[in-house]
Structure 1
Amino acid sequence: MRHGAEKTPMNMRKVGVGMACIVLRGSALSLALLGTVACDFEVSNPGPIQDAVLNDPASFPAINKGMQRDLTSALSEISYRGGAVARELFPAGTTGSCGITANAQFGHLLPNESNDYWDRAQRARWVGEDGVRRMTQVLGNAAASSKELAQGHLWAGYANRLLGDNMLEAVFDGGPAQPNIEYWKRAESHFTKALEIARAAKVAAIEHAAMAGRASARVWLRDWKGAADDAALVPKAFAYLLPFYELGVSESRNRVFECAAEIGIYQAHTQWNTWYAEYYDATKDPRTPYRVSGRRGNIAVVCCGYIPWNPQTKYTSVESPVKLSNWRETELIRAEAALALTQDWQAAMAIINAVRASVGVPPWKANSLTDAWTYLKRERGIELWLEARRLGDLRRWIQNGTSGALHPLESDPAAAFLDKDRSLGFPIAESETFTNANLKR
């Protein structure tokens with residue numbers, strides 16, 4: 001998919017193939033050299049897609065597929081590397097193509113190691129935003145009720161949310177560095193447009209996803225009433241999933257699964273020494289499953305040598321989808337809003353424990369506002385495990401001075417084998433700094 005106009009349109013090219021034909025007859029192998037005319041195969045190469053073709057509304061579903069694909073690519077990689085730094089998973093040794101660098105093993109996300117993550121996420125945002133610009137321009141008055149445009153705004157909203165959760169600063173299209181909050185403003189705007197258009201087009205799935213997505217953006221904007229109002233309208237059975245595919249390229253595959261698969265050198269992470277494993281052992285919560293393999297990682301970890309390889313089982317194949325929004329998350333937004341707005345911790349705990357009851361695990365027992373914040377933080381970790389959301393939560397709670405304790409295995413440097421100055425997001429990558437005249441090198 002191309003979004004830039006071709007300066008010199010390419011012609012169709014034909015390639016002639018002369019060959020000897022091999023014919024099988026019964027058990028005999030006969031060779032018949034029939035000449036280049038009889039055996040020519042012609043292959044047409046259309047070249048790059050013309051920019052004008054993308055202005056045809058018939059191309060809009062394909063544009064949306066391109067947006068989805070780029071979001072898949074970005075979220076897959078960020079959920080893996082960010083999950084290691086947030087201690088949603090623990091490095092098992094490998095530092096190569098599917099491994100976790102020595103810096104990241106101790107919790108550091110550095111500019112020279114952030115290029116791939118930054119570039120993929122910014123591409124997902126740009127492709128989404130340029131796609132909705134194009135569709136809006138082409139559709140005119142029909143834009144107000146276009147299902148494809150609603151879908152495009154939804155992808156652009158989720159792409160900005162991914163950046164907001166995981167990048168420390170915002171940069172847009174070669175501009176200057178801005179506060180991270182700018183991603184969330186864009187996310188809210190795109191979710192709002194998706195919601196309005198989906199309602200007009202009567203597409204319930206996009207409407208509910210946009211409502212849930214906007215609620216998550218308003219949490220960061222500290223619009224607690226707006227977040228809670230949106231969250232309250234999301235149906236109980238609702239979930240919106242980002243699909244992954246086995247297409248022979250890592251960009252389409254679920255990397256959290258792939259990098260702990262029982263093949264070759266890919267046993268790159270484990271649930272050993274994570275509080276998620278400790279919690280699963282105690283509760284068997286279906287949201288945080290893992291298995292004990294009885295084996296060790298294939299390479300020594302910098303901190304600890306050879307450690308048990310106990311892989312996650314939330315994702316069971318490279319095609320396992322990742323949840324973007326669901327009812328349980330929106331209920332936890334309502335609970336957090338109750339804590340932030342009114343400090344009504346009893347009401348918040350009632351919501352949190354209703355979420356727990358819905359998956360068949362025992363309630364938390366809080367005795368104070370501080371306890372309620374602690375359990376809210378734990379429950380969000382459980383619900384959003386390995387979905388590229390935890391770094392953002394950790395960062396905003398620290399920035400807002402929120403009470404309530406994090407588990408030592410995700411926060412205590414000694415217990416979690418993290419440096420004291422552990423990163424809570426990806427910095428602006430060198431790939432951006434070296435090509436953006438508005439940034440100091």
Structure 2
Amino acid sequence: MNSEDIRGFFASREQLDMADYLVLDYYIECVGDIETALAHFCSEQSTAQWRRVGHDDEDFRPKYAAKVISLTVEGELSALSYPVKHSESGPVHACRVTIAHPHCNFGPKLPNLLSAVCGEGAFFTPGVPVVKLLDIKFPESYLMAFDGPKFGIEGIRDLLHAYDRPIFFGVVKPNIGLSPEHFAEIAFQSWIGGLDIAKDDEMLADVDWSSLVDRSHALGEARAKAERQTGEPKVYLANITDEVDRLIELHDIAVRNGANALLVNALPVGLSAVRMLARHTKVPLIGHFPFIAAFSRMEKYGVHSRVMTKLQRLAGLDSIIMPGFGSRMMTPEEEVKENIEECLQDFGHIKRSLPVPGGSDSALTLETVYRKVGSVDFGFVPGRGIFGHPMGPRAGATSIRQAWEAIEQGASLESWAVGRPELQVMVDGANRKKQEDVKK
């Protein structure tokens with residue numbers, strides 16, 4: 001490109017009607033001249049050829065080109081952060097770049113949006129071998145084309161009559177191998193112990209040894225029995241993740257049999273499939289995070305997880321399960337907080353989604369999660385912390401409710417555990433582990 005061509009891919013906010021643009025934040029590492037690389041980066045993801053041969057007075061860039069509206073050069077690097085093969089030569093620079101992308105290029109369609117902003121144009125641009133999409137911001141004019149969650153946090157709370165506290169989930173364990181009858185009995189015990197939502201694991205599919213028909217029927221009956229016994233609403237969260245052409249069918253089977261919320265692995269089935277389900281469903285739709293870490297974990301390459309959290313909310317998920325705090329999930333604490341904030345912050349008319357940061361939680365970690373989230377607007381989702389409890393799943397669920405009582409009363413777990421054996425056994429186990437670690 002010559003200098004005149006390059007200028008067609010740069011603008012200021014003041015020169016643009018920002019209601020017509022999505023705003024994209026990228027980290028990039030470019031090779032050679034920075035402005036040339038960025039012009040190619042914008043061109044490749046929008047109007048790669050902006051005039052027809054022989055039509056010199058034609059220029060599609062003013063309306064259709066993505067444009068750099070902010071650039072920060074963070075410094076020159078001795079080499080690319082990742083050994084991506086490329087053909088360019090010259091100095092390597094790390095940059096933060098903000099791009100305005102005209103949404104008329106793809107419309108309010110999530111597959112087309114993703115094809116533009118993190119597809120071939122962005123990740124195969126000459127001179128830009130390393131790319132990470134950090135964020136997308138949407139104008140209200142674009143958001144208005146989306147319905148978002150039907151229920152959101154407030155709808156889930158109304159369903160459960162659960163206010164002024166976290167929502168307590170539990171992943172039934174063993175997650176793979178149980179018959180529907182055994183699965184239902186374990187879930188029933190957890191509901192009796194105080195759990196709000198007993199859920200299928202994200203890997204538990206519609207399989208021969210535990211079909212969704214049989215499992216949802218057994219769990220629907222167990223849920224109704226638990227509600228009669230406790231006098232409290234309960235939720236069975238059934239996983240309907242499958243081939244896209246079966247999602248509506250599985251939704252209808254599960255709901256008819258007594259599932260009153262549905263789990264879907266949003267990225268494996270696709271955000272467009274989630275949006276389809278959100279339009280169809282009459283119960284809350286809850287997303288899980290398989291596939292996200294595969295392209296978000298690298299610090300300087302891929303897509304930041306906050307982008308996918310935001311898009312899942314836009315697609316219509318009422319609650320979003322995400323990697324939580326603690327070393328097991330290998331997610332920086334600040335990133336977890338950013339994802340939680342994406343569920344809760346203002347998003348035009350789009351309802352708030354309930355964030356559920358998870359990973360190796362139990363009664364012992366509830367207070368830590370609560371303090372880090374900073375409000376009661378979250379879901380808490382132990383697995384073995386309930387279903388691997390030494391006294392059984394009923395006691396495991398009870399220990400979670402006891403831990404929350406301690407928080408409400410401003411008491412330590414150790415003092416509150418006295419006279420409460422369900423919590424006491426958890427505290428004792430943690431103390432024994434500390435002593436063993438000291439001996440090592």
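For relative contact order in percent (Cα under 8 Å, 6 or more apart), which structure out of 1, 2 has the highest calculated value? Going through 1, 2 one by one, relative contact order in percent (Cα under 8 Å, 6 or more apart) is largest in 1. When FRET efficiency 1/(1 + (r/R0)^6) of positions 302 and 406 (r between Cβ atoms, R0 = 25 Å, to 0.05) is computed across structures 1, 2, the figure 0.60 traces back to 1. Can you spot which of 1, 2 the value -14500 was calculated from, given it is helix-only ellipticity at 222 nm (-39500 (n - 2.57) for each DSSP H run of 4 or more, over all residues; to 500)? This figure was derived from 1. Name the one structure among 1, 2 that volume of the Cα convex hull per residue in Å³ of 205 was derived from. Source structure for this number: 1.
Bear in mind that the values in this text are calculations on the coordinates, not laboratory data. In this text the structure is predicted, and so the values were computed from the model without any measurement. Cβ atoms are built from the backbone, for glycine too; each structure is taken alone.
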